[in-house]
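Each structure below appears as structure tokens.
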Structure 1
Amino acid sequence: MGTPLDTTLDRQLDLTLVIDIGKSNAKLLLLDDAGNVVERHSRANASVTSSLGYPALDVHGLQQWMQQTLRASPNALRCGHVIASTHGAAFVALGDEQLAWAPLDYEFEDVAQAGAAQSAFAAASGSFGETLSPELPAGLNAARQLHWMQATHPDAWRRTRTLLPYAQYWAWLLSGVACSEVSSLGCHTHLWNPATGSYSSLAVTKGWATMFAPLRLAWEVLGTVGALDAGHAVDGQGAARAAAWGLSPACQVHVGVHDSNACLARYFDRRTLQDADGAADAATATPALTIVSSGTWTVLMAPGAAAHDLVAEQDMLGNVDVTGRVTPTSRFMGGREFAALLDGADPQAASLQTLQQLVQRQTFALPSFSPQGGPFAGRTGYIEQAGMWLQGTAASCLNEAERATLAACYCAQVTAWLIHYLWKDRSDALHTVVVEGPLAHNPLYLQVLQAVLPRSRCHASVDALEGTARGAWLLTRWYAEPIQAQLQPVEENALVWLQHYHGQWLQKVCE
């Protein structure tokens, strides 16, 4: 029999806690019912060495930081909802009510090293046509992590009772209920078959499919932090958990979500997506939409585009959104390429006037300026002027304004190239493009993107809250009245000279 809820804790629960764990940083955000940030905390996030010697996710350090921060918060007890959004390619194994082994860091190179075990994995991993998951380096295909663990540490693997995605690990810690969720399972893992909405042949053959916790929808409520029963009583374990986290026992715990898909979900019309079963039909009726999420990676997600046009060798893949729909996706390491072309310049030094001068001099940045990812991986990037390859660094060839301008222009051109390939079968459709992240605050990038996509309407997100956190917050209100995204239309411009320049760039890229 549980203990009745202490009336001193039965206060107004008017805040939502968003746990946003990225690869480099983790954040705790407390938002009110209007979506305003009441409290924000952040912490650097780096891997640690596990007891078995491999780099692992710092789950214990993060948990300690979260609990200490929330216990010290003047507002944490006001949280009525909590949801976690985490980076992909991360899975957790539970043993008997605890970790069976420390979750691997997806940048651990040994996971994809050549050898008999990895050759066997490659042979069994299935075709791109089944999983829409290209072969990626290190442990970015999460199935490689499971395969490596099973083959390399069999004793640790034997302790495994339940597998669950990273976001749902935090939901389990907060509620005591284990579950899985489709947006993480379908994130370039080799574990999911998007067409059938079920586990891949690899996951079934290896016996992993039956080890995963039951599937739940990202916005569903698993339970409460205090594990309240029908009589609103708290059991001993629930009371201890609430005290450790500094949260009300009545705080509802939602399933959670893969971070990029949290950002995407904020643009769904949830009135037409009342359940996952009807989602596919609803998708076919939606206008062409591409969400450009920028950061270290620039990720383009195009719900409603054709999956059969995806090219694995060009770093295109099929993600799965929170409703189970296939989401054609392409990407390039835009943040890293942008920084390489800047070569120390201030991004704000870019201007349309400087771009006109570069165009008149026939100056082009040609891919690629990062060794990883993107449709032009494997090429060596260079700056060309009047048909000549400029020698030396960007800083030795161009002044600050020119470098900042060329960096913004190049990233816009690659973005436009990817949008074209994602939407080849609907190239005549009127198209909406929404830019999130740092590039949404780069005026020249937005101007160029709009100019070279004359049939598109480009918008920049002007939300003060990052798209991942905003999307996670909205998932806790999935059936509420939709909240319009805060978007600023990019001014349409008839820069014919820029369209001609982009045509020349495309010719050079395709040579």
Structure 2
Amino acid sequence: MIFKFQTKTDPISATIIAFFQEQKPDRALLGVSKMNLISTHLKQKTFKAEAGEIVSTHLMDKARTQKILLFGLGKEEDWNEKQARNMGAKLVRAAKGLKEKEVTFILSEKIQSTLPPFIEGVILGNYDPVIYKTGEEKEKKEAAQIKTIHLLCSSWTKAQENAVQKAQLVAQTVNDLRNMVNAGPDKMGTESFADHAKEIAKENKYKFTEFNKRQLEKMGMGGILAVNRGSEEPARLLVLEHEPKLKEEPIVIIGKGIIFDTGGISLKPPSSLHEMHLDMAGAAVILGVFKLLKKLNIQKRIIGITPVTDNSIGNHSYRPSEIVTTYAGKTVEIMNTDAEGRMILCDALHYGITEYKPRYVIDLATLTGACMVALGFRTAGLFGNDQGLLDLIKSSAEKTDEPVCHLPITDADEKAMKGKLADLTNLAMDHGYAGASRAAAFLKNFVGNSKWAHIDIAGTAYSKDPKDYETPMATGFGLRLMIDVLEKL
């Protein structure tokens, strides 16, 4: 999608006029014919500009018909960044109904004041998850795609144009992320995920390291290797480094990369198995971040780590009751093979902390169904050991509308994760309770004194209750949040 900045009315393309209740339309911007059209609808009360209200009409000019869409924004006093993002998504979906390749959005000064979230909403709302359709249905969807949007305002500044371009870049990367997570393991397997990471590193000239299975065995990455034992594809640990020559303690970000999660021997119920390609959403966020760091000129030393493997069933699958020795040297009694995310994350966390000695470490993971039960599909669980870091993440979450809820790690949670035969257990015996907090308590054993935050995105990464700018299935949750966090840290 291409955005063009204009200050004069485009008389050719279909036009969407978005304005507030009680707003006096800008005659100079609209022109006489559009102004008269709006005035007629307002006078006859066929359009009240209520939030999300749509009236489709047209103007005749000689032999040409111009499609016009009136779009209501509601009360101006209710307008904020969250509303701007939601309305941007609703507006572009309404515009797609016009089936025009080029459209013009006539924007008020109020919308101009919230351009980044508005543009994010437009790009995110334009996303269509159905990328594998063929035939007539594919043709219909392609026909509805808007290629160019003319943004028409009374004036434009360079700063506003730059803000639009940044919002477009970030939102498009979120959409790319959604495609990655929506793709099944036949489209985005362990090897293809690693290849994608390598391509990102090459394009942006990052330092890239890929540890293969043999190297992981020499390193003693017992957690990752245990989970990988049932898989035909060997495990990998991928490391990307941004600005590695900067002489500062880095920020380490880690994403859970379970390409497909059967649950292993502790098999998941069949009703949810078809969605288990979502379990690499945390790792996908890390790749999304690294697609943007150079382009957004974020000049900080940042290390991205993604342990990548399937959790499959095979002759050599790891089993409940086994004792696994992790990279940190701690032993773990396996109670449930479906508690696999923490097993690969604990190795990645310890590697990131011992190898890079970071000033902050943040991990993102589709870790627990318990977090979904507690918080649903729109709020992620936030855990950690440093209040300053947690407060910053909460601030970024509010700004980006990627909400988090700070949940506790209590002494009882830590005690529950102590093993009977080993140092730790990967699932507490009373596993029906406080599951998200206890998973976080397990991870806490591997972060030492580092300032650490854990974000459980199990519910938010793959939604059945999407926001206005989302769709069911993959949401790309966490990318916009992490970019804002990294810019602030």
Report task. Assign the value 2.1, calculated as distance in nm of label points 7 Å out along Cα→Cβ at positions 89 and 417, to the correct structure from 1, 2. Result -> 1
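Looking just at distance in nm of label points 7 Å out along Cα→Cβ at positions 113 and 321, which of the labels 1, 2 belongs to the structure with the highest value?
Numbers: 1: 4.1; 2: 6.7.
Top value of distance in nm of label points 7 Å out along Cα→Cβ at positions 113 and 321 goes to structure 2.
helix-only ellipticity at 222 nm (-39500 (n - 2.57) for each DSSP H run of 4 or more, over all residues; to 500) was computed and gave -9000; which structure, 1, 2, did it come from?
Attributed to the structure labelled 1.
When mean count of other Cβ atoms within 10 Å over residues 25-32 is computed for each of 1, 2, which one produces 14.6? Can you show the working numbers first?
On the way: 1: 19.2; 2: 14.6.
It must be structure 2, since only it matches.
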Report summary line: Note: FRET efficiency 1/(1 + (r/R0)^6) of positions 145 and 209 (r between Cβ atoms, R0 = 41 Å, to 0.05) at 1.00, derived from one of structures 1, 2, originates from structure 1
**Report entry** Identity of the structure behind 1.00 (criterion: Cα Rg over 2.2 N^0.38 Å, calculated), options 1, 2
**Finding:** 1
Query raised in the report: Upon calculation of distance in nm of label points 7 Å out along Cα→Cβ at positions 81 and 449 from the atomic coordinates, which of the structures 1, 2 produces 2.7?
Result: 1
Report task. Assuming 16.4 is mean count of other Cβ atoms within 10 Å over residues 33-40 as calculated from a single structure, say which of 1, 2 it is. Result -> 2
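None of the figures in this text is laboratory data; all of them are computed from the coordinates on show. From a predicted model like this one, the values you see are computed outputs, not experimental measurements. Cβ atoms are built from the backbone, for glycine too; each structure is taken alone.
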